[in-house]
1. Work out which structure the value -3000 belongs to, where helix-only ellipticity at 222 nm (-39500 (n - 2.57) for each DSSP H run of 4 or more, over all residues; to 500) was derived from one of P, Q.
2. Using relative contact order in percent (Cα under 8 Å, 6 or more apart) as the calculated read-out, with 17 as its value, let me know the right label among P, Q.
3. Tell me which of P, Q gives 15.0 when you compute mean count of other Cβ atoms within 10 Å over residues 150-157.
4. Of the structures P, Q, report the one carrying the highest value of FRET efficiency 1/(1 + (r/R0)^6) of positions 142 and 190 (r between Cβ atoms, R0 = 30 Å, to 0.05).
5. Figure out for me which of the structures P, Q the number 12.7 belongs to, where mean projected area of the Cα convex hull in nm² was derived from the coordinates.
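Values in this text are rule-based calculations from the coordinates and carry no lab data. Every value quoted in this text rests on a predicted model; they were computed, and no experiment measured them. Cβ atoms are built from the backbone, for glycine too; each structure is taken alone.
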Structure P
């Protein structure tokens, strides 16, 4: 109980401090890259370290820094976000629920970093958000999408939503599949209890989208989902950190 209180208090205060630090930095940050690398990345690394969480990473060689990509990953825990920030060495933007952008302190910092909120209940606003995301990709930023749309309560891969794949076709960039395994054991959905431990983050080979269009987008969705499922099931081996 004491660890629970102290750890959650630290995360809250730590988050407020880093969010406040993002305000003056934003004055010199045209594309959100300074906030990403100087605020978001150290913020996430500190939370992982204090929480006693180790992330085993494999497949970093599949990430290219010379062009933007759409990174698609399954979602099991809030700690997935910290792991992605701490271990993906790219400038990227999250696409997330618009209600998260309204959180005190954190919402303002995410807007300054250029993260993209999706208004899921308003189709017109959702389309505009995807256009904004495509524009950011064209200007060199990769984008992270959770195609399930929400966290899995038990670690199983849920059905995918179509929006991220429409974005991939519009932006004309490859999709990099990422499989996360066992992070739901660290912080189960609906819980604030944080357990010490480790989980896996496996990065797959890029999947080109040039041969896909709206008519066969379902095939693309199935290909990406199969790739993520294989990464989630991959045995631990060489190349993991």
Structure Q
């Protein structure tokens, strides 16, 4: 009888362990989804446990500058393996990992290391947004800001690549067409009303219709472009080309 009770107890314990919630941060492959909506901080990325993730303005691409006490307050979103990382449906860009100084793997979005905030208690909390002006929620945006090694903070597109302006353009009007537009692809959106920009960006974003009917995004009136020769996030090879192309800076 006693033996039977022991076996039953063991099986019950095993079943409880199998059914127990698993920490999304530590045990499951990392996933990024979208939360939020109109008002507040708008749309922003969350981890697969539903908690808001943040970016640190002082980080570089794939480089975390938040360690020790900082990392205690802002726990890095870490995984055991780079395998199985996924972005939710409709989220542009790329999810990846970067090695931290302690050897752990931190989840990145378009190269930006991602963190949680110790004072967020439940999914939907965004109490870390704009903390000391350097911690921000991460929107799945058409345009946001990113820290580069050579030019500091610049504007980047939804894929994380550097954006540029052309000095020959007029406000909300582009003179870059045909072969120029092949080398300098305009930043476009399907619907002007669907334009999403990061919440920390000053200035005014607008859209205008190009000659081919596409809708191009402009920042403070300056049309925005990518450069075809930028091969990786953080590249700024288009800056000062022909002395008329410049990185777009907020």
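1. Working: P: -12500; Q: -3000.
Attributed to the structure labelled Q.
2. Working: P: 26; Q: 17.
Considering all the candidates, the number was obtained from Q.
3. Of the structures listed, the value fits P.
4. Largest value of FRET efficiency 1/(1 + (r/R0)^6) of positions 142 and 190 (r between Cβ atoms, R0 = 30 Å, to 0.05): Q.
5. P
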